[in-house]
Structure P
Amino acid sequence: MSSVIITGGTGLVGTALTRLLVMQGYSVVILSRDPASHRSRSPSTSYAAWNIREQSINEDAIGQAKHIIHLAGAGVVDRSWTDKRKKEIQDSRIKSSELLVKALTQIPNQVESVVSASAIGWYSESRGVQSVETDPPDPGFLGETCRLWEQGIEPVISLGKRLVILRSGIALSNEGGAFPEFKKPVRLGIASVLGNGRQIVSWIHIDDLCRLYLEAMINPHWSGIYNAVAPQPVTNKTLMMELGNKMKRNFYIAVPIPGFLLRLLLGERSIEVLKSSNVSCEKIRKQNFQFIYPTLDAALRDLLHR
């Protein structure tokens, strides 16, 4: 049974991905600052210690691993972007990447692949022509964060490890993230349209995202950067109207939330909420990856009937 290390394994994507890997017969080791505080739900899942601040890591976990999936990073949208929080967001990604690079440099290991998370926050505003992996980073905070994040893990290539970076769109899941927040007002008969609603949302169903991580991990033909988004991005208004139709049929109303109000409530984070992100998944499709949920209709039908 091959061993896979996951950083950030208790988050939304990490939890779903752990379930998939265990189902596929892998042994999963989740790195944690306090492994004793976690109780494994499966004999194939365990916890090992690492400390990003002290730059320490369990050597046995590194020595036994065949693959590493790097998801660690402080939440981006859950708290206000004060200068302190911005530093936490960047440091959690940069220093955790540095720790993995140091560990793979200093500890004898048999790691074959490293799959690292990134985000479509890399890209500048895009409406017409879709953003592709070779586009430069946006000069704003999230663009710079993604640049530093990816730069931090790149040295594993010089260590002979195959590196794949997945720039994820909004992951739709019932278990956390944005989707439960989208549903809350709809339950009350309100489809909340953000700003003018014309900004494009590049999304992906959580199951397809986890399958992408698995494929990137095991397929030797995958290397470099890929956009982890579904083939059919939609506008914010379309997303909310489709959600309203499926949850309430005709018994809802669309309520625009003005951009100035979002800027007042969210501060700098509103830039990302109102930004149009039209991102291409063509590079993934050329790898013959088949989406289970290629359309928003398919994704919503699944998630709302679970």
Structure Q
Amino acid sequence: MVKYFIKKTHRIEVLDDLTFLEGGENKKEDIIWIDMLQPTSEERLHVEEMFDIKFPTKQESEEIEISSRYWEENEKIEINSYFLVSNVEHPYNETVSFIIKDKLLISIRYNQLRSFNEFIKRFTSTPKEFKDGYDIFCQIIDIRIDADADTIENLAKAITKLRRHVFTDYSNDDEEILEKISLFEDLNMKIRENLVDKQRILTSLLKSNKYSGELKNEIIIMLKDLKSLIEHTDFNFERLDYLQNIFLGILSIEQNKVIKIFTIVNVVFLPPTLIASVYGMNFSFMPELHWQYGYFFSIFLMILSSITPIYIFKKKGWI
């Protein structure tokens, strides 16, 4: 699906018909943004021929080298940027390709992204704020940075909630807690990859001389926001490491309590077992064997030998 955003004097016209470009070159100049969502091979080929642009393949756009993430030529700039998809069971970074040629922005994506939907609403409601494709690209990135900030904030709240659960509501759900810590670390890692990727792209874009100086100030502000958010992700990593260490410590304490209980039980029942074993022997000569009070004497010794360790443990504060 391809959407063409044509800037009129006071409004934005959105078209999805590929035939309107066949009317002449003047109509091309009115197009400020082409958004391609899961385009077919025919749609890609048509736009490539109309604007003399070669689009990167999906495999090329997902390369992690800086030369594949940002490439500037005399007439155009090619950018491949991560967009975090966090509203799924397993969050992942979706790569979106941007091509800026003259004043035109072309975006190629293969997934519905909330950042684009939010920008389209803002774009159509206030078209005067966007002069060219550079303004559109930076505004999309700015919206994505705000969304990443919200994701980091929600993650921080989830970490705080899990920490409170570990300290107050721990109920032997060890695997569940460790799984949550692992998922939080994985999400935080993807957020950080997302932010570092944008930081590298905006730093490269800041060095370009293809746009007005006013936009450079906005890029500098976005870079400061990215730096702050990256520091926050580092802090989240530290919190998760601390939480994991605390949880393993609590788990070790709980295991030691169980071992302690078994140790005390063994110590308490070991002397009575020894006495019962002695008097359970079938030797002919045993002084208490034919004694009238021998049975009660052995029972008394077993009770006394059980109570004595308990008394000693309580006096020393071990139980």
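Taking log10 I(q)/I(0) by the Debye sum over Cα atoms at q = 0.15, 0.16 Å⁻¹, for residues 5-84 alone from the coordinates of each of P, Q, which one would give -0.55, -0.62?
This figure was derived from P.
Among candidates P, Q, the computation of helix-only ellipticity at 222 nm (-39500 (n - 2.57) for each DSSP H run of 4 or more, over all residues; to 500) that gave -21500 used structure Q. Quick one: mean count of other Cβ atoms within 10 Å over residues 277-284 came out at 8.9 when computed from one of P, Q, so which one is it? Of the structures listed, the value fits Q.
Structures compared: P, Q; top value of Kirkwood radius over Cα pairs in Å, i.e. the largest, recorded for Q. When relative contact order in percent (Cα under 8 Å, 6 or more apart) is computed across structures P, Q, the figure 17 traces back to P.
Read-outs throughout are calculated quantities, based only on the coordinates presented, and are distinct from any laboratory measurement. Every value quoted in this text rests on a predicted model; they were computed, and no experiment measured them. Cβ atoms are built from the backbone, for glycine too; each structure is taken alone.
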